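Scrolling down, you'll hit the structures one after another.
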Structure P
């Protein structure tokens, strides 16, 4: 109880900050709108947002009410045109500062959460005063009611959640496009520097053979032998390039066997453990395979490792991969070790990467791709609460009765004029009520069937929406 009184005291003490901020915000808004001093609006909005975020953080800590930030995603930084100029509406600028300021100003003024913050700031002192008796007599209930008020104006809306998901999808799409472009450049470089150069050399060798075949057959045979060796090396190199694009064993045998084949070609002693009841989708397999390939390559080239362990498993619908090596450790994504590329590859599937690589080793990398496995075998499908499960069971068990024996069957009896009442409820009533009751029974049965289908579907959709929050890759 004393803890609750302390929390309420902190809330009331914030009035010392809120009241002057209300006056200052009103002045800044009036000057921004009426006097044209638009440069005052962004600092005013940021000032109120900081106070609103403090309130959300306190309510989350004190009441366990998850009040999410409702703000729309920030605008991306300005991108220069081909001529190096930056466009903002119909005006061109040499520097990105003014376009960035314009974008930020439009973002703040067009975000409904900005005005909801201002409304909260204006009304919050009145709400606190109105709740003061409840704060004193019933502190937990008063604090909970205040948290609900804060969530009403400061919590996320469906529109802000959707905007955040759209922004996350755009970032993911851009990362996937960048990764694909980098992969295409790598393939082009390998073909240009390796295969193409060898084919040109073979062509030049065959040209020399043409000149020597009549005058110096022995030299021509020697050059043909070199050309044959070069063609064999070119074929082997071309196969390596193809494996780098999409290994045939991955398409034919799946992720587990492809990683085992990768382990056999690795200079490390690699132990592979796979526990996947079914194959993931091909894009997921490809992302996981190349991530493991890059990690094993890093361990051999940069980590001086001698052995490694790869564990591939599932946790419900999540794919988890752990790669551990006995190298010297000290891996850092900022030093260009390939981990940033792996993060970009995983981000297309909302994947995360966790790194533990102390100096001296060992290095452990854990990758997880949520909801990347087929749901029908994952065993992690959301379950209905007991109350809903009982209701759905009751609906399925009883919906047949009004639908058929009390609905369609007596309707057929009425149509064919079959004089049999049996246990059909409608036929025991006065004749004027026969058809209304029959139609009502059919409607009741069909409604029960629809509810039995809709309740689980709605629950699964709500569960999916709750779990579909963007996940950012991270390293530690």
Structure Q
């Protein structure tokens, strides 16, 4: 007879079964909401304007759904302007929307927006296309390998809901917070970063993108060169160009930025800012080698320049990552490093809470720019963040995400090597949520991306990650935006049928 099942196996099986059950429940709930909303939408003509719809209780009984489903369906119709809900009274039909006004002539704006560029060294063009690739939802039925956030099944939705509910009951939760952020939250970020930093060195920001925008505005005037890793995050390039700055690429390899080329770039350009992601760099996934960490700070200090450290993926370490190197800011005695981090990537796209950390006079400039731009981060979000990271569910969530990302990485890498051996993986990351894939020499990157979409798979083109001519064709594939590892394997099967001749 077979022996007893080991406790660890039983526990793992239970965890997997729980995740599957939760995912299926979420998918069923969302489908039920959409179906109920469509049924109610089709029946609205039965009611006069201002007429009352059936009560929530009657809708629950008639459609055999939960009260939560009814509430969400009515909220969807209210958002569409079809009904209005009145607490304690019910839902009522709204008047039909008026026809949209005739199109007006806005061509004059092309002249107005271009005229301001006349005296600028670098035009302040705003190109969000590289960012929108990872924000736009793919068409129905398309597997999302171009996402930039965790799938809802990987997000700590219950912990987030509980944290928000507890935060709303905190005394003073809706009062004005300090412009720098709540002291307790700044202290938590300072402890997470480590080294000599304290709460007094930290500003709470509305996510990582906002923090990067503030940092570049504080450190580089319009027209100035900004050194960036090549390849790098398209959102950073968009920020730099929108500020009228000129991004200058510094090539990277498997050990991070090439410090010999970094020194040469500082000397050639006179730049005073270098932006990097030393840990699980986006898109390559590389980690800055130990021998280069101190060298980056030394080179920047010698050039009289700042290093903006975008530590976006520290909480996305895979289960097999091992000990992580500390942030550059934790080993910076001279105030060279301006540190950026955010909780958005590992929690939820809507938890726009992050931090800027710096030492010296630059902190006051960062603070002033943030106050002018946004005053402060809403206090309920800050209170909810404190509740979230202080709950026992938070470390469990981080461990679960690390284990799942490792599993997904192994599944996707294995499928690519079996099904599309012509593709190259220059570096296998042990953190982050993406694979950086090199296409064969001479391959048409745009054709590959288009062919993948026709086959039912959305991948991210590599071109937006380079601020100059790319060294070859690449695509980025995300591990995080799908419901399960099985979808990753299915996506590669679709790719083999749709773009196999290009790979």
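A few remarks follow.
- Origin of the derived value 2.9 (distance in nm of label points 7 Å out along Cα→Cβ at positions 262 and 406; candidates P, Q): Q
- Structure (P, Q) behind the derived value -20500 of helix-only ellipticity at 222 nm (-39500 (n - 2.57) for each DSSP H run of 4 or more, over all residues; to 500): P
- If relative contact order in percent (Cα under 8 Å, 6 or more apart) is computed and equals 10, the structure in P, Q: P
- For 0.00 (FRET efficiency 1/(1 + (r/R0)^6) of positions 126 and 270 (r between Cβ atoms, R0 = 30 Å, to 0.05), calculated) the corresponding structure among P, Q: P
- Computed 58, 43, 25 for semi-axes √(5λ) of the Cα gyration tensor in Å - originating structure among P, Q: P
- Looking across P, Q, the calculation of mean count of other Cβ atoms within 10 Å over residues 366-373 that yields 20.5 traces back to P.
Quick note: the coordinates plus some simple rules give every number you see, no bench work behind them. Given the structure is predicted, the values throughout are model-derived calculations rather than measurements. Cβ atoms are built from the backbone, for glycine too; each structure is taken alone.
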